[in-house]
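**Q** Below, each structure is written out as structure tokens.
All of the numbers you see were taken from the coordinates with simple rules; none came from a lab. Owing to the predicted nature of the structure, the values given are computational and were not obtained by experimental measurement. Cβ atoms are built from the backbone, for glycine too; each structure is taken alone.
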Structure P
């Protein structure tokens, strides 16, 4: 195979690489589907065990009555354990054992907006991959223009084609 043959094959390889990256991003987002991020919870609020804190905190915060006990695969803070350079406490990421409970918390957060805990604003968000977050930022920057044109829009999850 000559150099020219390899060069001619590059566009084919490029499309293959793009397809593989799209699959990787999709798999990463699917693996994070039970993860929920909590922003603004003050440090040391959770004492020594974040899971115990969340079991008491989530029903009070959301007002939800969970039919099954809350259980988590993992729960921890992301990043350094002291306030970040922005002055905000590091977020807590929670991987729910039950997908339905994660969806309940996200759904309630969307309908209520910001929560409050001891005078601190608490935000709740779905955990997406970095690639998906970047795409969402681009779309969200267009929201004011879409509103001005009276065009209905939304970010749906999971993505529908």
Structure Q
């Protein structure tokens, strides 16, 4: 994907993109979807929102209802932005746990890798609670336990 990134206003970017990453405030997801319904249909969509005051922190259920032909993923929500900007920890890549449909999994994994993270697939969208658990752990350790936002995870086998 390197060298294939284009930038534009939201409607324009969604129109020419193969992948749309929702990195908007959680309450704004419905507005973005409603304004771009035709352009989003059939696309690969990554939900990176954290709607801290909503019924659900993620928007996968809403996205599935509105965009039944889209390939949906939950990713980029379980680490602070600092770790997305710099995922290298003294020569070790941070892991990014994600879930989603099988159809475009290789595309999503390539995007995660291109950012510099190591993708760890947890299963289909029915495994979203596992991703949410990683998000809960990050918020707890980084903020409540005051370990700092420059905190990430690594799966060891």
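**Q** When you work out distance in nm of label points 7 Å out along Cα→Cβ at positions 90 and 114 for each of the structures P, Q, which one comes out largest?
**A** Of structures P, Q, the maximum of distance in nm of label points 7 Å out along Cα→Cβ at positions 90 and 114 occurs in Q.
**Q** As an exercise: relative contact order in percent (Cα under 8 Å, 6 or more apart), calculated from one structure in P, Q, equals 28. Which structure is it?
**A** So the calculation was done on P.
**Q** Something else about it: Suppose distance in nm of label points 7 Å out along Cα→Cβ at positions 18 and 106 works out to 1.0; of P, Q, which structure was it derived from?
**A** Comparing all candidates, it corresponds to Q.
**Q** Right, another one. Computing helix-only ellipticity at 222 nm (-39500 (n - 2.57) for each DSSP H run of 4 or more, over all residues; to 500) gives -15000 for which of P, Q?
**A** Derived from P, not from the others.
**Q** Here is a follow-up. Here P(r) over Cα pairs in 10 Å bins from 0, in percent has been calculated and equals 8, 30, 30, 18, 8, 5, 1, so which of P, Q was it run on?
**A** Source structure: P.
**Q** When you work out distance in nm of label points 7 Å out along Cα→Cβ at positions 10 and 98 for each of the structures P, Q, which one comes out largest?
**A** When distance in nm of label points 7 Å out along Cα→Cβ at positions 10 and 98 is computed for each of P, Q, structure P gives the biggest number.
**Q** 14.3 is what came out when Kirkwood radius over Cα pairs in Å, for residues 58-137 alone was calculated for one structure; which of P, Q is it?
**A** Answer for the origin of the read-out: P.
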